[in-house]
Structure 1
């Protein structure tokens, strides 16, 4: 609470110095879930998990002349997870308090914007870089971003360098986290209805926890979007090269396309996503010495590859074989309500061998149905909910370490209230 009080006092202090724009806003987002097969397949005799998690955010935005700043504090917890409890009451758990955003931006007279600090990135279809907002913690980046936006075009350059402490010597960093993330991004319209963007991204990890050697992976991609009166289409192609975290040469790619046709209040369509992986049945040394599994980096998983999150970790969820997702979509939208139904059919992109079996497992992984509802109760209050069900194939069971037919249907229900309110605003 002391941090929150200081943040509010800072905002009012800034306001009294000189006329400026100041906004203080808050978000309270509790979510109720019944998990009977979420992320991991349900098996007989397993009791469903019932839980409530909550995000609580307080943010301050200040702007004057060419300078803008934003601070955002958040507390993320599961109801009842406090470490300090007694029979007379709950005294709290300060470890859940976190800094979500803290950046300053300066707009130069030449038209460049320089932003430095902890900030949110969302790029195109969010298959590489996103804020991953479904996660109650969300995701933000410690980075420097230089932007030049003449007219309808946008040019971004972002640079970062990560450490987990203030070292007096050396630059060791955990090998399971990105040591550096950098990208050059160019986006602009090619016509009134068609836009295109290019990205060149470099991500680096250390060879191991006790090594300062950094292996760099490059990602080059193109994203396009067509928006017509009744038709909306988008697609992307990304190719990865360089070296993976073990130093192997990388050659991997991701391709996606999806579209929706509007018929009055209904939208219908579908999509196709291919994420390359390793073909375990190809025995040539040249092929096996190259990593063909595409790295999703910090891209959104939840809304892109099924809401039940079986493939949030592609190497683990597919046995390293990559993923093919064929999806059909149906959407209904009114003034305050919207309804969406997605049907996914998942396949392995390449052949996978498990244990010592010489024969590859079947590529079919399962069929998932995701139903979700959004209802605007108030300008500041949104109620969302959903129900998802997965019928797995034997291959998905085996990848998760189960025997065939151990799992029949998996279910997941959720209900979330999102309250976003402006506590103070002055211009």
Structure 2
């Protein structure tokens, strides 16, 4: 992509009413646009980051057998009434609307009930189970106080997966496979070392523990206690001697930290399947309950966490797995020699499958181009100029301060595995 052909612009200042670091940086870099508190549009470069995060999540869900689908945003009242979750006294963060004929609808905030309704025609026998289904879609929650930029929004992107199992043992196997996949997701996104599987209250869903995935951060709303050797943690809300024993944790081994929740997984037991009349027939012709689990990752929230964690005084520092481009290519000067050299590098990178942004703006000064490359957090910077010389490129990694002159062949060795 050539920068001159985009409408994206960077700015030195974020909106005065935006106090969250992640949103300030993303707005300044031209990645998002703030519509209102808790509601953000993802501009082309921001969407590229979001899609890269989605792809990492999608690949790991597919690896364990997940099948992707897409549920509706508008949801009928009746299935939610069956599980007693329509009433605002029970779930107080609904957005609701009405058809012209007066029929009330919910605006999707989670999909346990709708997904049971959707798969019911396809589950009858024990031979139809187990299954995982998931979607990556917008959710809408009427937060009383949206805050922290894209970390807590009224509209956000979420991956929610649901498992259906024949027995508790089979559910436990599916649950642990999903837990292992979550660990891989965070490792691939660059926050594996700071993200802990954290025992939490199962709440409305189950008497068992649920599992949160918490990334250590000073901006976190949760307090967790971490066993850094076991890579396990417990949320403050269930921090009791009895629960420590159940989890095999010792108080003296735990370190208190602030953290941001970037995912969660819940045992649902047979609460939703039973209530909505979804059963299966076993090998002996007997009707049996279906054991469910649900597994969520706030994809847009993860983007906010990455923006907070991977940044310095010059701007964003994206991990390569999510960066909008791997390389920013900057030409200084427009002589025939420089333009020929730059075009060769640009085309060769494209042919090699490397996502490259060519900052070809004629009106922009070199310092402006360098500052924009740093603000946008693109991992590798290449400069062509008469000063560098024929057959050479000036190379700099975003995470390093020094530059060096390399050949195109050496660049490809760095970028292409």
Structure 3
């Protein structure tokens, strides 16, 4: 798979994008570890904190098409720098927020906008503009794996920092780690041989969005990605709470999140390879169906550390591996001129689902004392997503279909 990335300039662009995503996703996907300590420190309640994180899930998605549009119009450099700075500010000011509204501002807005501006839509779009056709599928898998590696690294490190220095110290440390990614922006955005120079497209961005929103396949892709967001946000936000309900130590939650990230490195690379060989819609359908099966197996298994680790490994393989085939379908349908914007819109649908997954999880635990209804909803939505991907119009993978 990595043979297509053997040119030095191609490899630098790919690894720089993966490194930025490692930081933005690692920070974002580890916020569930802070729910219990923030609650213990402030007494705000799980539902209030979950609302702030749920708003963050939605905001992260809402900023994707906006950041993508700015990157498509003015270039990705300023967008990425601004995103990393805002993510660092959000982490740094969170310890000073003693109210639900304050957490909504710091985590639900600042951190979410910052991590969203430095996430999939801008990074994959920027890389696609600078990579040859034959490298794009593999590169998207490697970039996606960077986000998973971030989760693998950040979750246990932040858990140790919380235990050693408290949640406030861990937040400040996360702000510093975010700033360390700034030099990678220059590596990603510098000109490379073969970079695509786009001509004016009739109707521009507005017409591209209008055309896409009338396309049945594009809308079905949105529906499936909505479910993906529901599933991921629920788990990343409330897995620590589920572990606590089972009477297991917090380290089980942090290591489960790390295992998810590690398994998704393999899953992302595999998904990137599959994009070049198979129809992406079938890859997505298989991933979504597997999640329903895994949740059912989890509900039937004893709640032990081993169960959580195996569950995390199984889920991790498809966790964010849905991104390469989803981006590939968008590129096949509409080309890469406005890929950052159009893929950003699918990520908005993803995060509307993410908002519901995070917030409804908090309401469910507050109302019923467990997450039972959320697990059942997860299974049903995963099966629906698998079915909805099958009618998507997608021609077989051939070099001609991937042209810009």
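What follows is calculated from the coordinates using simple rules that are stated; it is not laboratory data. Since the structure is predicted, the reported quantities are computational estimates derived from the model, not experimental observations. Cβ atoms are built from the backbone, for glycine too; each structure is taken alone.
Looking at mean projected area of the Cα convex hull in nm² over structures 1, 2, 3, structure 1 comes out largest. Hey, distance in nm of label points 7 Å out along Cα→Cβ at positions 269 and 309 derived from one of 1, 2, 3 reads 2.7; which structure? Structure of origin is 1.
Comparison across structures 1, 2, 3 (criterion: volume of the Cα convex hull per residue in Å³, for residues 69-300 alone) gives the highest value for 1. Between structures 1, 2, 3, where is distance in nm of label points 7 Å out along Cα→Cβ at positions 157 and 389 highest? Largest calculated value belongs to 1. Here helix-only ellipticity at 222 nm (-39500 (n - 2.57) for each DSSP H run of 4 or more, over all residues; to 500) has been calculated and equals -2000, so which of 1, 2, 3 was it run on? The value was obtained from structure 1. When Cα Rg over 2.2 N^0.38 Å, for residues 77-188 alone is calculated for each of the structures 1, 2, 3, the largest result comes from 1.
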